[in-house]
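The next part holds the structures, each set out as structure tokens.
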Structure 1
């Protein structure tokens, strides 16, 4: 997608993939024990929702520095999410087969966010 066709954060592939990951995490946590609703379930859902939300917020500020800052916050939320997912697998809430697609998408998303940060920084350096 070229730059001219980006009219909204919703046009960004990085945001679209972050939303897909968040949706996946909501589905994964449905199988968690009910007594985890305010524990890992809540933590995973909050971190998962934070990734696309910060991408959208940063884009909406229409300032490159602010966008980069929010992308970095998204990266942090992504790492937090991965940690919670791995913990859920370790304590037996998530089978590894269910966890792997989310981790693969998370890794891909992390690379995309890093590439977008570099691209934005290179633009401002020119």
Structure 2
């Protein structure tokens, strides 16, 4: 948990994330994927929120800075998409501001009909140690 929170807290999408938030997110995910180096240190993480039938949202894909550009992120994404629990899913979504090339190699592309999609985005609440 320390390694995951340590990586996520530095990202643009979850600055200040607490260990409790990470733990609750993991508990409520359809699939959680980790990548480890030969010493057992966790160097990658991602998770999927899904109904395991039609829809899946890929999020929190992160690789330790000293292990990037080795294909670890792509390998985690491919593993998640091929997982037996998600074999029926045909609508996969994700959001990124800087890794289009990584996800493009895994079959992701800009949404063709963005005018049909809607979202309800609010700022992340200010909080210290979250009471999930």
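When distance in nm of label points 7 Å out along Cα→Cβ at positions 56 and 80 is calculated for each of the structures 1, 2, which structure yields the highest value? Intermediate values should be presented prior to the final figure.
On the way: 1: 1.7; 2: 0.9.
Biggest value here belongs to 1.
Computing Rg/Rh (Cα atoms, Kirkwood Rh) for each of 1, 2, which one ends up highest?
Working: 1: 1.03; 2: 0.95.
Comparing 1, 2, the top value of Rg/Rh (Cα atoms, Kirkwood Rh) belongs to 1.
For Kirkwood radius over Cα pairs in Å, for residues 72-111 alone, which of 1, 2 scores largest?
On the way: 1: 10.3; 2: 10.8.
When Kirkwood radius over Cα pairs in Å, for residues 72-111 alone is calculated for 1, 2, structure 2 comes out on top.
The value 3.6 for distance in nm of label points 7 Å out along Cα→Cβ at positions 8 and 40 was derived from one model only; which of 1, 2 is it?
Values: 1: 3.6; 2: 2.3.
Clearly, the read-out refers to 1.
Say we calculate relative contact order in percent (Cα under 8 Å, 6 or more apart) for every structure; which of 1, 2 gives the highest result? Write down the numbers at each step before the final one.
On the way: 1: 27; 2: 21.
Comparing 1, 2 by relative contact order in percent (Cα under 8 Å, 6 or more apart), the maximum is at 1.
Please state which of the structures 1, 2 yields 2.5 when distance in nm of label points 7 Å out along Cα→Cβ at positions 32 and 88 is computed from it. Spell out each step's value before the answer.
On the way: 1: 0.6; 2: 2.5.
The structure behind it is 2.
Assign the value -6500, calculated as helix-only ellipticity at 222 nm (-39500 (n - 2.57) for each DSSP H run of 4 or more, over all residues; to 500), to the correct structure from 1, 2.
Working: 1: -26500; 2: -6500.
Of the options listed, only 2 reproduces it.
Every number in this text was worked out from the coordinates using simple rules, so none of it is lab data. These numbers were taken from a predicted model, which means no experiment stands behind them. Cβ atoms are built from the backbone, for glycine too; each structure is taken alone.
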